[in-house]
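Take a look at these structures.
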Structure P
Amino acid sequence: MPELPEVQTIVSDLNEKIKGDIITDFWSDYKKAIRNKFEDFVKNVRGKKILGVERIGKNIFINLSENKTLYIHLKMTGHLLVKSEKLKVKSGEDYFDDRVNQYVHHIWRLKAKSQKLKAEKRMEFSDLRKFAKIVLVDTDKIKELKEIKSLGVDVMSDEFTLKKFQDILERKSARGGLAYGGKKIRDILMDQQIVSGIGNIYASEILFEAGILPERQVKNLSAKEVSLIFAFIKKILEKAIKLRGTSDSDYRDTDGKPGGFQKMLKVYNRAGKNCPKCGTIIKRIKMGQRSAFVCSKCQK
């Protein structure tokens, strides 16, 4: 599933490529993904101007004119592509023909803001497993959506400070003990209702760099360890955004191109390989329904 760096890459791309464009039409061969009545959805997006795109957690919001917003969650395999004969990939290499970009189930046809761009322009949604969600909502009601109201603090926001992270981990329960004291630190990092944006890939990388085993309980972490985890959350996600995300599986940017952070992964999906720090064999462990990757020597 795309995590914060992948979603942020898409949002930044869309602001650069389609902000100011007009949606002229919409097509879909999988109407189940549209959570509105399909005929109403098409009617209400036609003629709307794209005002800008923002990210909340792992969610994409494409704000339109007349107080309308496209709310998109990519789920497991979704990604957005922007195509036009006049919008070629700067490197000259065309990635749109790659297999992973061939599962297009939704298309927004666009009238470009630039009068020079006469060719058809469109935003396509490729989604192999067809789990993604598309909803048209009122812009002024975004913050009232239950999925958004339930989100924890965004880990790349200014609000997410070391003090805020410490306060979260030290939050008291109704009985006076630590609310999350008995929880494993990896579960905290991946719980979108506590902190939002981190998933399986970056949780493994953050805890490896911080030298913390994912099974460690929150109550047993020292102040120094909490500080290290916080620092690597910011550092790793910032680097992943700079490298345009991780294409471990189906994620691609709006040019259909893979990200670059997968080349930097040190433990995630590297079970059986040597730890880049000490040479110990990296292990894959099961935590709930997900896998975590650790170096038993570097992480304590």
Structure Q
Amino acid sequence: MEDPSVVTSEATNGTPQAITAVVCTLGTSPTLEATCTSIAEELGEDDELLVIVDGGLVPERLTGLEHPIRVVQQQASGVAVARQRALEDASADVICYVDDDELVCQGWRDALAKAFADPTVGLAGGTILVAWPDGARPRWVHDELLTSFGMREAGASCPHLPFGGNFAVRRRAAVSVGGFRVDLGPRPGRPGSHEETELCSRLMKAGWRLAEVPGAVVEHHVRVEQMRPRWLLRRAWYQGRSDATMATALDERDDLVRLGKLAGLCVVLPFVAFSSRLRTYVAARLLVNLGYLSSLTVPVMFGPTRPNV
């Protein structure tokens, strides 16, 4: 049975409306200029490119692009705060978020904008492809871990809510449910997650529909430092912590299920030592569940849940 809260881009029609494309960055990404250039080439004269710099200085290399860029600086507070700032500062009602290590593909802008011709659509998610530094996926990366590197295949059967690297929201819808939780997502020195998926969950609970847009494609360029198992395992622990924060906020805690998964993974771990791909996968899932269950004794996050919009 199809989920009535999810539609595909093919189910919508109409003229693409103006958008604000948003890139949240620390300003240090080597691909930032290429990211902004690829977006600018997609935008129309009524669109806006907004770059939120989370700490640091505004990179000089952004000043030479043909399409005007509006840059907003904030103190180093994390991606969720930057995304929230975009909700406050964007000029268009449709806000499309792209990470600073991605390139958008031809047709990205129109595909996302057309999805919002349906007035019941409050959010949309596109496809994210992964580009490895040397062109080949490391042998230790299991298929089930590709989402940790941003992989998402948009479509009616996609099991994941939109990822921050390629998603769009209707501004008034996001504002109506309180915007992003700023205690989620990456912060300086801590690789958190789920600030976008938690917002998507609240939007859908409020009655807004999700548009899956396979034709809105971006290419995520994996950084060299992400090509090590240590990076992935550290991310897994903080993903579990973020899972717990989101589950608590949505009143969807599943502590007993997580405990059962942890026990099962501990049992199989000795039997996967022969395969680096299986070993890394099991270790990552162990840390996700350990991170989640650690919230039973250690407070998950600190600070306010979300700012007023």
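So helix-only ellipticity at 222 nm (-39500 (n - 2.57) for each DSSP H run of 4 or more, over all residues; to 500), computed for just one structure, reads -7000; which one of P, Q is that?
Traced to structure P.
When percent of Cα pairs over 14 Å apart, for residues 207-246 alone is calculated for each of the structures P, Q, which structure yields the highest value?
When percent of Cα pairs over 14 Å apart, for residues 207-246 alone is computed for each of P, Q, structure Q gives the biggest number.
Here FRET efficiency 1/(1 + (r/R0)^6) of positions 55 and 239 (r between Cβ atoms, R0 = 25 Å, to 0.05) was calculated and came to 0.60; which of the structures P, Q was it taken from? Don't skip to the end; give the middle numbers.
Working: P: 0.90; Q: 0.60.
Traced to structure Q.
By the measure distance in nm of label points 7 Å out along Cα→Cβ at positions 183 and 255, tell me the structure among P, Q with the highest figure. Provide the component values of the computation, followed by the final result.
On the way: P: 3.9; Q: 1.7.
Of structures P, Q, the maximum of distance in nm of label points 7 Å out along Cα→Cβ at positions 183 and 255 occurs in P.
With semi-axes √(5λ) of the Cα gyration tensor in Å coming out at 37, 23, 16, pick the structure among P, Q it was computed from. Spell out each step's value before the answer.
Working: P: 37, 23, 16; Q: 31, 22, 20.
Label of the originating structure: P.
Assign the value 2.8, calculated as distance in nm of label points 7 Å out along Cα→Cβ at positions 127 and 143, to the correct structure from P, Q.
Working: P: 2.8; Q: 1.8.
Computing distance in nm of label points 7 Å out along Cα→Cβ at positions 127 and 143 on every structure in P, Q gives 2.8 only for P.
Where a number appears in this text, it was derived from the coordinates with a stated rule and is not lab data. What you are looking at is a predicted structure, and each value in this text was computed from that prediction instead of being measured. Cβ atoms are built from the backbone, for glycine too; each structure is taken alone.
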